[in-house]
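Any read-out appearing in this document is the output of simple, stated calculations on the displayed coordinates, not a laboratory observation. Everything numeric in this text was worked out from a predicted model, so none of it was measured. Cβ atoms are built from the backbone, for glycine too; each structure is taken alone.
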Structure 1
Amino acid sequence: MTRFEPGDAAPDFTLNDQDGSPVSLSDFRGRSVVVYFYPAAMTPGCTTQACDFRDSLEALTAHGIQVLGISPDSPEKLKKFAERDGLTFPLLSDPSREMMTAWGAFGEKKNYGKVVQGVIRSTVVVDPEGTVELAKYNVRAKGHVARLRKDLGIDEA
């Protein structure tokens, strides 16, 4: 399974957002981008993580960082998730899991002691030139955004 390391080139992608509009990583060239992968919209852990990003969005944006959330959910489900929880950053749909696989965010993982195929909760920070700055795999939903902010040198609000 591919896992990114700092210095790797981040492959471009184009996925539909919660409104059905195509969004590409290259749309944000010149800005840093946090690309985070989560298993399923509107589940407890994924909601916690998305709301943490929402609550940190102002601080991240002030540092020139764009947030993109990616799951295998349909754009329709992502739209409901965004509306329900006031999420104002793009949520992207990867139903084939092709992009997640290419980014090391889909594959074998342990779930309640069993090895299964699934989405690996992961976060990759891409710098303004399109290079991986930071890559974290198998992260916990709770407290992850606070640790990410610390790693990026962004003080808590």
Structure 2
Amino acid sequence: MSGLHWRAVPFDALTARDLYAVLQLRTEVFVIEQDCAYQDMDGADPAAVHLLGTADDELVAYARCFPPGVKFVEASIGRVITRQAARGLGIGHELMRQAMACMFQRWGPQPIRIGAQARLDKFYQQHGFSKQGEPYIEDGQPHVEMLRPA
């Protein structure tokens, strides 16, 4: 896999091909791979900045970045995914670094709150997030809120 190219794109600037690739990857990972039937298109996409990581013209990493007040009082990152074939290469960590840089550039340094799949808490802890509260079930999966201070 050659070098990654990162783009942070507001919803209205996504091309039809971009949107198709995003929805295809989110379905591939969250619905099929994780065997979780849920409403992926939750109405929040228009409020997000979409971070797309591509290699060899294929979407391999993706996240949604939100300003404060959309998903939580704080700014937030969600739908954090890497294509299965690209895992183990450090792309997920680069995705988180890129997402936080995108947010800080657009909305300034500030706390970031996420609703993380509980099994990934150690991954997010490596990026400065700490657990807040008790685990809960969302879309059939154990989740936990995590906060990264400004």
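For the reader, a short list of remarks on this structure follows.
- With mean projected area of the Cα convex hull in nm², for residues 39-126 alone computed over the structures 1, 2, the top value is the one for 2, the highest of the group.
- Structure from which 1.1 was derived, distance in nm of label points 7 Å out along Cα→Cβ at positions 119 and 135, options 1, 2: 2
- Set 1, 2, criterion relative contact order in percent (Cα under 8 Å, 6 or more apart): the highest-scoring structure is 1.
- Top of 1, 2 by distance in nm of label points 7 Å out along Cα→Cβ at positions 7 and 31, largest first: 1
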